[in-house]
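Read the figures in this text as sums done on the coordinates, not as results from a lab. Owing to the predicted nature of the structure, the values given are computational and were not obtained by experimental measurement. Cβ atoms are built from the backbone, for glycine too; each structure is taken alone.
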Structure P
Amino acid sequence: MIHQYKLGGYNIVLDVCSGSVHVVDDAAYDIIADFEQKPRAALLDSLEQGYAAKGVTRQELEECYDQVLSLKEQGKLFAPDVFESQAGTLKARSGGVIKALCLHVAHTCNLNCAYCFASQGKYHGERAIMSLDVGKRALDFLIEHSGTRKNLEVDFFGGEPLMNFDMIQELVRYARSLEPIYNKHFRFTLTTNGVLLDEKVIEFANRECHNVVLSLDGRKEVHDRYRVDYAGNGSWEKIVPKFQAFVKARGNREYYMRGTFTHFNPDFLKDIETMLDLGFTELSMEPVVAAPGDEAALTPEDLPIVMEQYEKLAMLMKKRREEGRPFTFYHYMLDLSGGPCIYKRISGCGSGTEYMAVTPWGDLYPCHQFVGEEKFRLGDIWKGVTNPEVRAEFASCNVYSHAECRDCWARLYCAGGCAANAYHATGSIRGVYEMGCELFRKRMECAIFLAVDKMLSES
């Protein structure tokens, strides 16, 4: 399978199964388009007259055809799919190893964001704070089930995790004490709305956290529409100076400024530009996944706007890189020379198998977006997985378990997409969130374009 498109002056051809990306001239582009549908002579005959008017001879078309054929013979074009037979066994080979936990250290929040999937941090349940004993047991559980894996990931999540900051500090100290004993290394991530950021938090995060995710939706009027406190006041003016202080102190350590765009700001490039103007250069902007009928939910009418915004964003990134003012957009990060292994390309994030969320009470769920959905409760950190049927369901979930994915050119980049988004959109983790698919494909086209442009500019 191949995928062809034109963007930013390039004719781009992706060979799906080999992962090869080709930048070609018009003649090669047109030959590739019909290469497998028409015999050689008929294909060249159909192109000859039109290209003669452009000064391209029949011989040159013949040579171009031979080059395409050579690429096919090398396995760089029209490569067969050799991965489907492996799809059902890859997760089984992991041996039940768990590599990461999302610790819900606070099922409560100091903001009252209307579009919050977690029901303002309560996850449709009771407000709660994780105790140190539960946190310690969660880390012990992770070590016990990590096998020979040395690097372990722990996300501090909520609600707003900084509402339990003292416990987080104690838990990190405990984790560091375990590292030399078990030959493990913990990498911590903190996600925060910024309200409680201060010098103490900044110093801790810059010392202990591999990554920090900061929640900002962009323009003040956009951010303050949903990200309000319980009195209905917007949080933009309160958190932006704190985020600026944090990023200045952070230096070259990883962080992401993560926004959410909704039906009310499909023109989200303006929000990206606001973030840049504020001094932030490590950016992410997620489309909201809301129930149909929710006022925040994206509509079919929003899609053309969003698609245009993604392309304009790619051109802005190209321009700023050429000017020596680059910035990172999370969804456009792509390594054409390497990238994820085939396990990740087929199996995805590992939710419910390699990655689990832990509630303040120690219950285990496949990921943070399933917390509160009782039928997806896996077990707890004391007894382990006591609902193996759920784990088996997630283990069987891969790109080939989605019938709609089989003919999609982007399938080895999304690995079947987000199980939670699929479930909330269709009622099944093997469903397909069609709008999300459309947006993902456009993001991948833009990401490949940027990677191609950067490589060619440096060659």
Structure Q
Amino acid sequence: MNQENPIIVGLDIGTTKIAAIAGRKNEYGKLEILGFGRANSNGVQHGMVLNIDQTIKAIEMALKNCYDSNPNLEISEVYVGIAGHHIKSLQTRGDIVRQSIEEEIRQEEIDRLVADQYRTYIPAGDQIIDVIPQEFTVDNFQNIPNPIGYSGVKVGANFHIITGDKNAIRNINRSVEKASLRTKDLVLQPLASAAAVMCDQDLEAGVAIVDIGGGTTDLAVFYEGILKHTAVIPFGGENITNDIKTGLGVLKTQAEQMKIQFGSALSDEAKSNAFITIPGLRGMPAKEISVKNLAGIIQARMSEIMDFVTYHLKQVGLDTRLLNGGVILTGGGSQLKHLIQLTEYVTGLNARIGYPNEHLAGGHIEELAKPMYSTCIGLILKGYNDYENKNKQFEEQFRKIEVPGSLQQQPVDETLDVENAAGPVKVKQRKSLKTFMDGFKNGLIDLFKEEEDAKL
């Protein structure tokens, strides 16, 4: 591990969970996870902090779990993800006229050009979260990705400005501060997720990152290596759970379990003769729920979310085959069965699931590679981008901390049979618990099938 790099912590404050992950880049430029903790989120709705006290408790619980995974950690600063339907974006244009024409364009001049955009007029209740330069121009030369080193009189750029509600931002910052932490930076969640699941080829080909969270679905569109559009769609996994609860008349916990275990985004793919039995409340008779009806409810809501995605792509003129990289689905909601097929059907673009293991060092536990942690891992990568480009001041956090055993994949148990020392050593490989459980589950399924066949 490269001990000269700082430890950076990502804090994802979501509607269903709060996750804290601490990471450091190794000598190969990959992230080694040094601490990981999560907690259920109670005070957040649609990506916005509504109950500060409950959010503080959830952050503290996530931090406690993070410390439990690695007691050597000391966390003071965090990169925080922000989402919610209050997030808006706008396009602006900015130019500066240079004094010293003979000299090459320096980073300080670009920083001044970006800083000028923070003075852009926005509505009174809003605040600028981020200013992202798109293509630059130097005099008559256009579409320059990076103007440093060029010479010219006038330097300009198109900017993508992301704004959010002041109160919503204040609530996030207050929750983080009261949990004895400092917010290093606020990062738009779809940009963080994009950093975690996207590679350079995706950026070049053009992709739409769709992060389906609990309260919101976040969208980031990249084309020709440039961020073209961002949006926050105010629907997510929670809406699907509520639809199931209302439509089938079950408890919210039951609706969530059914969605995870039996849910499908395509009703045509669901078996028409399969039923789920739900125990009745306080002596009431048990309920039988059709898997096909369940899939129909999920499909209706997911189709609505994908219609929003298509609408946003049309807004920026990228709904056709221009996005060669297609749609990358990530977030907890992306794990729904047959979601790829539904996405391809509604948007007309190729789709795949984006896992955040693109930038992770090998040997980590499988849990960390789940799409629901894309935002958190992306926040660490954003922190490293700031560190490498010297965008922010970093304290000396270069203590020697190893990756704890709890966050590493354990090797397969092996037993050595060495009764006969003269003979060859025999190695027996034990069956893993997963293999045993899979076999047990398949045996049960076969048994039920036999019983059904006998009835027929």
Structure R
Amino acid sequence: MDMKKTKRLLFLTAAVYWISVLGIFAIAQEQFRYSAVSGEKSAAVTTVGEVVDGMQLHQETVSPADVVQSLELMVGTYGRSNTGQLLLTLTDAGGAVVCEKTIDVSTLKNDQYNQVSFHTPLELGRGTALTLTINSKGCTPGNAVTLYTDGAEALCIRINGYNNLSFYRIYWILAAAAFAAAFFYVIRCLRGIRRGQSNLLAGILTLFSRYGFLIRQLVARDFKTKYKRSALGMAWSIMNPMLTMAVQYLVFSTLFKNDIPNYLVYLLTGIVFFSFFNESLTLGMTAITGNASLIKKVYMPRYIYPLSRILSSMVNFLLALVPLFLVVIVTGTSLRPSLFLLLFDIGCLLVFIIGMTLLLSTAVVFFQDTLFLWNVACLMWQYLTPIFYPESIIPAAFLPVYRLNPLYQFITFARICIIDGISPPPGNYLGCLLSALGVLTLGIVVFKRYQDKFVLYL
């Protein structure tokens, strides 16, 4: 092993790491400092009648955020253009005026929540008790709006704001700690390599130096086999997600289009990422049994076979990103720096897939029914992941468990970067990273333990 080349490679890896750390912070620092918070919208049941001069409404509420930026009122205009003003006053528990706001009723929209933004964000603190008082000016019968209630005499209002986060303060500590841990581990591995000992670093370097050519050949073989005798060839990598999107859009757009902004991009993002996951595992789980003749005759690391299948699927995934970004451009979605963060998301997804493939390919060797069980499990996984439906249809009580789904983390991360054009919150980074590393570790342990027994069952 050429130590000079190894050191240059490690130096390049360290440089890429710190460039990535700097890039993530430059793009995501606002999301690392603040977390958007919105109160729940109450279901509109009845109204209070016309809010005319002399009528006064009171509603007690609680601030859901450290800083309040706006509130929303469910308003009915009776389908007409009204004139006059609504006077909003927010007071705290002691009766002190926190904020006053005047609204021109002619700007209000009928039968929906109308947002009222404050010029200066209100630093109140989470859990602060507030009272909203509403008066009217210049509003007469037949020329006034109404406000909706939830049926229990509580006005349908929602308060929006953000909580302060301290993650940006520990970001650099975590980045430095991760680098330091990796640095000392590499030093330990290099010393072991000099003594002729095998370790993870030596295995990775051997993989690319000794078996790199073989991996490329296996990937090329799998890729060519997939499109053998196909008239359109690689064009199917681009057409498949587009056709799938077209079918699902026709089926589900009527149900969910109005609930999901930019539904086309939302849908195609879910399809592309889930298809990569499904295709990689479907091909990878038969990597050992499908190469039984080679495994029995030629010795080489067993993990090369599932890895080559995953890399073959990775090529298809990269091609499928082309129509995704074409749809992004066509729909008028801006291409923003947050797209850089997709590299983190895709990297974590790839690591997660490698771990899952190692697990399933091992299981198939000893238990052939895994192939049939996986078809059912994958279908269930697809419906448990918000690919074509919004997260909002999931009952609030089940959301904490629902969000434990690793694919939920990966796909949500991608959608925030592409559609919203901002960085996901810190929890999303943590969810992707823990899912990837946890499953990879489990996959390596299981595969390494049973790989020597493969030849006995092939």
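Check the numbers for Rg/Rh (Cα atoms, Kirkwood Rh), for residues 129-288 alone across P, Q, R and tell me which is largest.
Values: P: 1.02; Q: 1.15; R: 1.22.
When Rg/Rh (Cα atoms, Kirkwood Rh), for residues 129-288 alone is calculated for P, Q, R, structure R comes out on top.
Looking across P, Q, R, the calculation of helix-only ellipticity at 222 nm (-39500 (n - 2.57) for each DSSP H run of 4 or more, over all residues; to 500) that yields -10500 traces back to Q. For distance in nm of label points 7 Å out along Cα→Cβ at positions 345 and 401, the highest value in the series P, Q, R is held by structure Q.
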